[in-house]
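Enquirer: Next come the structures, one after another.
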Structure P
């Protein structure tokens with residue numbers, strides 16, 4: 001089989017968005033006819049709809065998920081160089097946001113049971129310079145927010161949630177993006193709720209923060225040409241907001257489909273790989289279905305040779321990234337490093353069928369039956 005023509009790609013955005021094509025075209029025609037291209041009706045509608053979906057009072061559309069994190073941090077006016085506790089096994093954008101906001105990332109190892117930040121390690125890392133916990137709901141699984149919220153209250157720390165991979169994930173009926181004062185979302189095309197380009201949003205129920213963030217995303221301006229803050233140009237594109245409004249109506253369907261695929265993987269994959277825990281209560285929305293094995297590279301190659309594309313989220317632990325050596329010199333994160341060396345992400349897109357997942361499962365089971 002030609003590996004350049006996979007019969008099961010990791011993601012197929014063309015197929016995923018195909019069912020919305022006519023709605024997208026109609027919306028584009030409407031957008032073009034209105035002649036209002038920046039911070040118009042579509043952005044306002046999406047902000048209202050997404051705030052309601054999350055259970056927050058307010059939502060602000062921004063250019064991308066990284067900006068959502070940066071602006072969220074800037075809104076608090078922490079002293080320059082403040083310490084922000086952050087998972088050691090997150091995507092680099094989470095850490096980049098802390099640095100770009102003028103603060104110091106303090107890496108906290110994850111709980112190996114669920115790969116999210118370990119609450120038991122947070123307390124040990126708190127110093128007088130610690131101002132916030134930046135939580136990441138990784139792969140689609142909500143972090144242990146009951147414990148984290150308790151710690152934050154005890155030590156008077158703010159919580160910023162990186163919800164880029166967990167749209168709609170919840171704990172005891174409370175959705176991500178509402179546990180702290182700031183929730184930051186990415187709508188990169190491959191996310192559970194994906195735009196057709198870059199896009200992001202911030203959720204909050206704090207009116208003062210909302211008003212400040214509204215200015216910060218628009219050059220720091222509350223009134224045109226009058227700049228109250230040193231802000232950014234980070235506004236959700238009107239056309240992307242229009243597309244997101246269409247897809248938001250189907251987000252629960254996307255999530256439920258992914259949960260069904262994850263359940264099949266969990267029930268039928270060999271126990272020679274470490275599988276994520278299965279949740280059918282909304283605690284995990286399976287943006288990514290990751291397995292772990294010491295034979296990760298061999299398995300990935302075997303699957304590719306058999307027409308199945310996989311991904312690695314992520315191949316290099318942040319503390320080992322060359323560009324960040326200044327910040328993490330001599331910092332070792334053995335748990336994060338083990339995850340990064342052994343993790344493999346399997347196809348679980350809304351564009352994947354149950355039959356796709358069955359074939360992936362069969363090939364993985366075959367690999368461990370015959371190759372080892």
Structure Q
């Protein structure tokens with residue numbers, strides 16, 4: 001069986017270092033907002049070419065806090081892609097704001113800049129773009145729109161650790177980049193973890209207070225905050241894996257290259273574009289008989305996933321918010337997409353076996 005993912009195998013190269021760091025932290029007696037968090041924040045900011053990094057508990061908190069800090073009037077509108085993972089929309093709703101869904105480019109699966117401006121109204125306050133599957137959005141076009149209309153820009157970088165547009169890394173264009181370090185990410189923790197990146201020192205200072213009950217000094221609270229702190233253990237584990245992140249991304253690019261070069265023409269493959277450095281957190285293909293294909297591969301010992309089976313506008317939880325609106329491009333993507341094995345632990349030989357079965361379908 002070639003599993004879609006195997007976190008045990010994925011983390012084996014780091015196991016001894018994890019154990020050493022666990023013992024160091026256990027013996028230190030300091031488990032919250034200590035040296036490990038400070039060290040990782042500095043390391044990740046440097047790696048991502050950002051001025052500041054603020055570690056938080058998870059990716060959803062990062063997205064939620066990125067909007068909360070601006071204290072927008074309730075009901076203000078935030079533009080978001082119609083095919084995103086639900087977390088992006090939850091962050092908007094959790095701030096009593098209104099999500100305005102804009103369809104993606106069917107080739108890239110990222111928000112279509114040509115459709116953004118027609119969705120802007122006097123109540124629009126922010127753009128929340130998603131670098132889906134590990135591919136940067138068209139940031140040149142998006143920055144033009146942001147600046148023209150004076151909007152806040154939050155980048156959902158949960159899947160784009162190291163992805164770049166014209167050599168500039170995601171998470172460095174807007175006011176904030178919001179990262180998830182969920183275990184399956186290219187940079188994955190051994191539990192939940194997240195971070196915000198920003199080039200605005202003042203915003204970083206506010207965010208450090210917000211993650212810690214609105215406090216920068218114990219028992220003194222300057223603002224309404226949350227309890228969303230990156231754990232010392234997870235920060236230490238992430239520092240270990242960060243050293244290997246370039247290798248992880250390059251390995252996934254190599255596996256993606258095998259698919260791109262050898263899959264038959266029946267499949268719609270990820271688009272390659274000049275100026276985009278993709279990191280293939282997810283390697284997805286599309287096929288009109290997606291469910292039959294998934295079953296065929298499983299029968300032949302190959303695990304796959306669907307990211308994601310239900311578009312946001314068809315989720316039960318969204319019906320009172322989106323009021324029956326239709327998003328046909330998002331629906332088409334969600335009905336035809338299939339994610340193939342493309343992990344740091346997969347070998348070229350395994351991917352060749354996957355390709356052989358795909359070409360036999």
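Enquirer: Name the one structure among P, Q that distance in nm of label points 7 Å out along Cα→Cβ at positions 191 and 231 of 2.0 was derived from. Provide the component values of the computation, followed by the final result.
Expert: Working: P: 2.0; Q: 0.1.
The value was obtained from structure P.
Enquirer: Here is a further query. Can you say which of P, Q returns 20.4, 65 when Rg and Dmax of the Cα atoms in Å is computed?
Expert: Details: P: 20.8, 69; Q: 20.4, 65.
It must be structure Q, since only it matches.
Enquirer: Of the structures labelled P, Q, which one yields 3.1 when distance in nm of label points 7 Å out along Cα→Cβ at positions 15 and 159 is computed from its coordinates?
Expert: Details: P: 3.8; Q: 3.1.
Derived from Q, not from the others.
Bear in mind that the values in this text are calculations on the coordinates, not laboratory data. None of these values were measured; they are calculated from a predicted model. Cβ atoms are built from the backbone, for glycine too; each structure is taken alone.
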